[in-house]
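Bear in mind these aren't lab numbers, they're just calculated from the coordinates by the rules spelled out. Everything numeric here is computed off the predicted structure, so don't read it as measured data. Cβ atoms are built from the backbone, for glycine too; each structure is taken alone.
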Structure I
Amino acid sequence: MPDLPTLLPMLAVLLVIGGFAGVIGGLLGVGGGIVLVPAFFYAFGHLGYGGDQLMQVCVATSMATIIITSLRSVSAHNRKGAVDWGVLKSWGPTLVISAAVGTYVASRVPSVALQAVFGVLAGLAGLWMAFGRDDWRLGAAMPGQPTRSALAGGVGFFSAMMGIGGGTFGVPLMTLYNTPIHRAVATASGFGVLIAVPAVLGFLLLPVADAPPWTVGAVNLPAFLVVIGTTLLTTPLGVRLAHAMNPKPLKRAFAIFLTLVALNMLRKVLGW
């Protein structure tokens, strides 16, 4: 069993990560995974837990937290009548299947491949947050089949590989098809559990060498528990800050931060 000098720095870092993810999520409405995965990666790496599957641990642990936060979020949005259950029902089966496929692929590729996927897609998400316009449209209404299944499949597959809940891709997609932003955010909050449950079940069966202490499969239990506890405490603070100030400059600042994080991960992939 790891001793206290090993565990205390890890717990301290996890408290900071969870607190930051909660504030950013409440303030800007971004999913925790887009913050947690790179934070876990750099934190575990600096604490000496490397290995060829470190990125899998980060993705899996982020997914485990998303099960809880997604259920809490979609319940809150549903009480306000903002969730489009028709979209969730029609996207649901494809999200589950594509997330399972994405998890299988993620468990088989090297950690550096997941770093590259995260770096590229997080960079694109950062650019969207910085430069995307609310009036951009691909259509006047959500598309029918097979386009809808193709979109849901892409959201589920890449979200599972990145360790994020689906809102990062789902919200822009729905707004591009003329869904009001509040309804898109509320509905996409339900994507998380549909993506995360099959992903976590798959990652729990993945043996990982040189993992941080108390890792089951690829899910690190201390990180999961600490982050859930701190995000539940700090997310309301972020929400209050969002109502007290103009979030647009902060959103652009976070977009720059996210883009820099993505570029730094790609730099590591290239060995620079």
Structure II
Amino acid sequence: MIHYKNSAEIELMRDAALLVSKTLTEVARVLKPGITTLELDKLIGTFIRDNGGIPSFLNYRGYPFNSCTSVNDVVVHGFPNGKALNEGDIISVDIGVIKKGWHGDHAYTFAIGDPGPETVQLIQVTKESLYKGIEKAVAGGRVGDISSAIEEYTAKKYGYGVVRELVGHGLGKSLHEDPQVPNYGRRGTGAKLKEGMVLAIEPMINLGKRDVYTESDGWTVRTTDHQPSVHFEHDVAVRKGKADILSDYSIIEAAEAANPHLFVGRAAALPS
């Protein structure tokens, strides 16, 4: 069942989403070679609680951490650990919060140092594909319009692997609500998009094949060919004419650009 939100509820969800954005901004400020994902997870949990939120991932279906920190070939749900991050690593940090009963949930992929041109392009294309999908999150369309926009930009244009086992989703009083929002599909299919829907749109795109597997911990998802994977996610309210992005990448991007340890690949335009 799809749960539609009124304007006041969407503003509460924006507040929760912005707390996730602010938390990811704190991550962008401290990321550097030598830091561990356990240190990041502790910072994330403390920052969320200090700002009136609850880390929604912690103990969700038994998940034991505040955040998911997915490094290099880990697609999603990577466990924070005591291993130091290295120059050239990429890391997707996925965070959820509950604030005043409403969920925020989004992710951002960072590059620590230069991971190489192929991975830099993968990061850039995946991020751009998120916005291609968001452009279709308008009332009167279909979920498949979002899905196909992401797939066409990543798989059909660049030949990347689009993960199928994991998808975006509705968001609200629960962390995962209907409808599911795959990153592949056909235009004009799926649930009809209506005002009041709030979606977590989240392309998970692999440099190599789309195939993935889950490790014995029951959570960590890796690419089968161990090629890098990139994950970006925004919280989006469906509106007439233009989608309303509730989360805010601009503050994350500003912190990313100010951190000398993070590689921001904006110099070269992608081929059209």
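Each of the structures I, II was assessed by distance in nm of label points 7 Å out along Cα→Cβ at positions 32 and 72; the largest value belongs to II. Of structures I, II, which gives -26000 when helix-only ellipticity at 222 nm (-39500 (n - 2.57) for each DSSP H run of 4 or more, over all residues; to 500) is computed from the coordinates? Checking each candidate, the match is I. For relative contact order in percent (Cα under 8 Å, 6 or more apart), the highest value in the series I, II is held by structure I.
Thinking of I, II, which structure, once distance in nm of label points 7 Å out along Cα→Cβ at positions 64 and 128 is computed, gives back 2.8?
I
Here the criterion is distance in nm of label points 7 Å out along Cα→Cβ at positions 232 and 264, and among I, II the highest value is seen for I.
Between structures I, II, where is distance in nm of label points 7 Å out along Cα→Cβ at positions 24 and 160 highest? Result for distance in nm of label points 7 Å out along Cα→Cβ at positions 24 and 160 over I, II: largest is I.
When distance in nm of label points 7 Å out along Cα→Cβ at positions 192 and 208 is calculated for each of structures I, II, structure II gives the greatest result.
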